Every structure is written in structure tokens, then in C-alpha cells.
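Presented below are the structures under discussion, each in the form of C-alpha cells.
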Structure I
Amino acid sequence: MGEGIAIKLLVDRTAGRLGRWLRILGFDVEYVATCDVSVIARIARQTGRKAVTRTRSLAERLGTDSILLESEHLEDQIRQVVEIFGRDACEPFSRCNICNAVLEDIAKEEVKGRVPQYVYDTHDEFAVCPVCGRYYWRGTHWQEMTKRIDEILGGCQDA
């Protein structure tokens, strides 16, 4: 379902929900469950990730190695990040939204007995997370999320 992209982000506790959505969009996102500016700055520098935060002091400390979110609203935050990198940087559904690993395509026969029988019977394409073992397919949840992504990104300037 995809090879992933090279943009590496570090999302702190002030933007945790955004981090999950950025993973869904295909961004390489590490989450840190803290708001400690010095800890986040150290991790961002050590990992070469751009910090995404609502904390002004962190953004000032990291300068161009950060993105200061301008809104409290999730949809606006998604648009802001996508506008920075461009819509072409998105590769939706290429990463595990739980552990961030790049998903790998898997043969239908290999998922038999590992996904619900109805899903197996009605879908032909599957992906698996090589780290946590979670399975993915393009069912109704995928359709709903695709529609929501299109609605959100429809407001992007380069969409």
C-alpha cells in the first residue's frame, strides 16, 4: 500500500490527535507524551525530526526545525501541515496509525483466519504492519476516512 515518505515529524502532547491523522496521511510521525520543552527539543535534534507543537517556547527554541500550530482545531492543523509540505507529500494509508511503521502488502491467502471471514470474502487487497502485526484493508472505514481527508484537504491552497 505504499513506501512511506521522508518527512519526519515529532508530535508532542499538545498535538497528539494530529499525530495520528498525519500518520494516516503517510507522514513519519513519532509521538512524545510530554510537554517538557527541553526533552522535546533534545529528541527532535537527536532524531532529525521537525517538532509539531502548540507550545510557542518550543517552536522559538527550535526555529525552522519546528511547526507552531496556529489553531486549536484538528482540521485546521492538518491543513497547516499539509500546506507546508504540499499535498504531494501525503501518501494516505501507507503507515500503521498505531506504531508508525510502513505497511507491507500481503497476499490474500496469508490473511485467511487472521481477519474476519466477511472481510476475507469481500476484499482482495490487504496490508500488514511488520512491527505490530495489525492488518489493513479498504473497507467502509477506509472509505469514510478517505472522504474526510478529501473534505479537509479540499481547503488546502495547493490541493
Structure II
Amino acid sequence: MPKLFIASDHTGFALKGELVSYVGLLGYEVEDLGAHELDPGDDYPDVVTPCALKVTQTPGSLGIVIGGSGQGEAMCANRVKGARAAIFYGQAQAIGAIDAQGAPSLDGFDIVRLAREHNDANILSLAARFITIEDAREAVRIFIETPFTAEERHVRRIGKF
């Protein structure tokens, strides 16, 4: 089982608390890297960068970072060599992804699945202002439980950045 590191700024503080408990109930070891108190003036790089560093320095581990939009957190994490952060915004359905019956064939959780399977994402960035607690829990579960496929084409592509 992978070790999970988690960090958030003030905007993601409440959601982080929920997810720390949830991940523990799933049986995974989780380390809360902060923020440890609600401070509306905190800056997400102060907690996201250490989280990304822990993930890249701990083989087999994964990270969750949480902020308002998830964008700045993902950008910050992706500056750390070896970090590959993907953003989850919620249950929006993919436009243009249609199955044989004409129904949408992808949903918001597929981005989490594909980020792990194809990109070996090791950090999930959650947009606290855009998702429900239930969707966050499901995204985290999928993220943790979905393995990288290690297909040659994906390994080759990841090796180019």
C-alpha cells in the first residue's frame, strides 16, 4: 500500500481534515503536512512544495494537495522534479466522448483514472471550491487504487519530460 502525503492551504483546510480521516479508514498510512491551523493568510507553496518533495523522495508514495481551484497547487507541485500532479474539478462530463449509444462515455472521475494509468500521476490536486466531499473521497479512492499501466508508450512519453 502506498504512503499518502496530504497538504492544503486555508481554502482546502476543512476538506483536508475530512480526507485524512477517510484515507485512514481505507487502511492507508497518511501524513498530514499542513496547514495545521486555519490561517486565511497562508500561502499554498509553503505546504505544497514540501508535499511534492516528500512524494518524490519516498518511493511508491502518493500525494494529495488541496486549494481553492487546485491550479496553483498543481503548478507549484509540478515544479518539483519527479512530481506529476493532475487536477480534479469534479463530475463534469467530457464533451465529445460518446459511446456507441450516443451517451457521454467519460465523466470527471476518468481524468483521475487516466492521470494514474497513462501519466503515472503521483499527486492529485483537488479544487476545494468546485467539488463535494463525496466527490473528493471518490477521486482520492480512485487515485490511490488505480495503478500506472507501464505501457511502453506511456513510459516513453513520461521519459520526455
To test your reading of the models, identify which of I, II gives 18, 12, 9 for semi-axes √(5λ) of the Cα gyration tensor in Å, for residues 21-60 alone when calculated.
I
Could you figure out which one of I, II the value 3.8 for distance in nm of label points 7 Å out along Cα→Cβ at positions 37 and 109 was computed from?
II
Out of I, II, which one gives 3.1 for distance in nm of label points 7 Å out along Cα→Cβ at positions 13 and 133 as computed from the coordinates?
I
Matching task: 50, 32, 29 is the computed value of Cα extents along the principal axes in Å. Pick the structure from I, II.
II
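Every number here is computed from the coordinates shown, using simple stated rules; none is lab data. Since this is a predicted model, take the numbers as computed values, not measurements. Cβ atoms are built from the backbone, for glycine too; each structure is taken alone.
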